[in-house]
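These are the structures, in structure tokens.
Every number here is computed from the coordinates shown, using simple stated rules; none is lab data. These numbers come from a predicted model, not from an experiment. Cβ atoms are built from the backbone, for glycine too; each structure is taken alone.
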Structure P
């Protein structure tokens, strides 16, 4: 069974998560299917792409598949992993990518929604970034995604507490562009995608890339980069990292020792 469903109409591509069994967890297989779909949409010169779950779901995506985390000693979120590749693909896609969100969004799926160009949600949506619950050091680029969307204070709160941001507050802090009823969600999102598709695709592609470059224009010295890598290594080499992964697989609350 395909882990995503795709459609293409009126120059708009749609990717629908299709893995109810894992609450649409971002397994490598699902991510690779998404990357392939985005490549196909790019070849078709799609003018907008919508990423969504099936209607009525309680969980839009449960995030990165924790069972795929490597053992201590290897970076759990390295540059060439499918999640990182999918995030870059969305950022670099030459047309706007819209996240249509119904239900809760967890972990890496929260990052995926954040790097979409426009996010439209309904009252059941909520957003939580949860690496601190499993002892995982997040990537610098991922943290920058959050800073660019909600600013450093809200980003700190989300990462430190791992507590979900509900729909109304998500609208207030800038996670959502629009908050509409569940009944209006699909029609509203499709209408916006069609409105985008009517505009100049070249102008939009250039503006999107300008926004990306300007948003990432925070140069790091080699010393700072090495310092960040050293900090992350402390976390993914730790006992806490292994405890977080084991606790998740054993369906129990982790007991972190701080080493």
Structure Q
């Protein structure tokens, strides 16, 4: 039996005295795109930060290829093959597009490989090639998101953690971004853990999905089955403002894990 690429087992992470995620477990197998859905404040970003080492978990285990990595520094986690693209892009505003991309390759020493991957980024995102000398501060939101994903790719990860890549983008740009995400998975053999509020697009590109509410996992299943779930349709593909009331009803019905 093959070892999962990433395993998060019964993890608890705190901000000071406040528990942000509680008893969370999740698995990403090699070659998968796995989606994590949930409203603002559900704990999705905390989960990714815990996985990449930006936050230490107080309890539980994080394993990458069977090796425990919880509480390791983020740069050591990155060298293992985990690349994190944070919410809000967080590009370096006064560096050029090319300089930002090269920052993603700071752990690498294979100059030929870095040059080849830079060309690959420009192939996936041709708009960036035309503005490669421009400072990131002057890019549009969509261009900055492309740049952030490209920077994550430049680390040559085995696992890419994407936090809200559709945030603030037009539907046309969302479609373009997710087409590239699918290509990175298929053509570059990069497994992806995708945090998204846009449940529809996330479940269309992923193989499996998890749903988080108030710091805990409340559901997981194959993505196509989640898309057909009446609860998902009602509370994530439609009446989002009824999420809290819906969660109480779900728990009462005991349809959630």
**Fill in**
Computing mean count of other Cβ atoms within 10 Å over residues 155-162 for each of P, Q, the value 22.5 comes from structure Q
**Item:** Parent structure of the calculated result -15000, given that helix-only ellipticity at 222 nm (-39500 (n - 2.57) for each DSSP H run of 4 or more, over all residues; to 500) is the read-out and P, Q the choices
**Value:** P
**Item:** If distance in nm of label points 7 Å out along Cα→Cβ at positions 19 and 195 is computed and equals 1.9, the structure in P, Q
**Value:** Q
**Asked** With relative contact order in percent (Cα under 8 Å, 6 or more apart) derived from the coordinates and found to be 20, which of P, Q does the value describe?
**Response** P
**Item:** Entry that produces 14.5 once mean count of other Cβ atoms within 10 Å over residues 3-10 is calculated, selected from P, Q
**Value:** P
**Request:** Check the numbers for mean count of other Cβ atoms within 10 Å over residues 59-66 across P, Q and tell me which is largest.
**Result:** P
